[in-house]
Structure I
Amino acid sequence: MANYYATARSNYFAVKDEQAFRAWATLRGLTIITADHAMITADGISRFGIAPCDDDDSGSWPTVHFNDETGEDDDIDIAQQLAEHLADDEVAVLMEVGNEKLRYMIGTAEAVNNKGESVFVDLETIYESALTLGKNITRAEY
């Protein structure tokens, strides 16, 4: 059995309340990336990125959180939770690429704004798009 390993991170975005954002990131086991690039901070607004903590074996965005009261995992949506922290007109982009050896590879990206509106793309869409080129398409897996 092979394990899935991913690399994930976001772009940089401004938040409404830095202290609340940092508390949320800690609760969700996320590392905060501080923007110090001139092109990101040129307008004088502090922006942050996020990534899964280094101690997460998979490297994926968290999708569950252990509920101490019920003793079970609760499903979570990191993008929708992050939306609550975004400043007006800011868009966060959460990217992830990963693989399980050569069995399969994935690549996803989700963009979300402070209103909770989001768009999602993944590498799997290539198969549908490739149908315009011909009908004999095998999958890049196993």
Structure II
Amino acid sequence: MGALLIAAWNSVLAGFPVLLIHLATTTALFFVGIAIYVWLTPYREIALIRAGNIAAAISLAGQMLALGIPLSSMMAYSVSLPDILLWGVVTVILQLIAFAVVAIVIRRLPQAIERGAIAPALVLAAGQIVAGLLNAAAMSG
């Protein structure tokens, strides 16, 4: 039992720096993806959220989940830092495309979010999350 515990501990010591690098890289990709999303949307989520706009909060929360799901899956199946970076960029791009598609389908989405309309915000969040789940499944092979 002692030899197994030592082997496990040595494995943790060897793998921990890699874990930290992979986690930091994926977390950075997440924040960059969210920053790009907030920058590209025609409404100002953060200001709207601070003003109590629930629709904006739903929209941003949906994007956070939708980006986190495939990024976590991508990190689980990636074998190296370049792999994480490349697939992470693909993930961010695919999630931004998902937002654009939902925004096209729901007419006047920006105005609805700014007004605080919950129904379009929920459809947007659901569409983003579904895209995230499908992207995660596709990336896991």
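For which of I, II does volume of the Cα convex hull per residue in Å³, calculated from the coordinates, equal 129? Label of the source structure: II. Figure out for me which of the structures I, II the number 25 belongs to, where relative contact order in percent (Cα under 8 Å, 6 or more apart) was derived from the coordinates. The structure behind it is I. Can you spot which of I, II the value -4500 was calculated from, given it is helix-only ellipticity at 222 nm (-39500 (n - 2.57) for each DSSP H run of 4 or more, over all residues; to 500)? Only structure I yields this read-out. Structures I, II were compared on distance in nm of label points 7 Å out along Cα→Cβ at positions 103 and 119, and the highest value belongs to I. Comparing distance in nm of label points 7 Å out along Cα→Cβ at positions 39 and 79 across structures I, II, the highest figure is found for II.
When mean count of other Cβ atoms within 10 Å over residues 7-14 is computed across structures I, II, the figure 9.8 traces back to II. A value of 15.8 for mean count of other Cβ atoms within 10 Å over residues 31-38, calculated from one of I, II, originates in structure II. Looking at structures I, II, which one was distance in nm of label points 7 Å out along Cα→Cβ at positions 15 and 71 calculated from, given that it came out as 2.2? This figure was derived from II.
Readers should treat all values here as calculations from the given coordinates under stated rules, not as data from a laboratory. From a predicted model like this one, the values you see are computed outputs, not experimental measurements. Cβ atoms are built from the backbone, for glycine too; each structure is taken alone.
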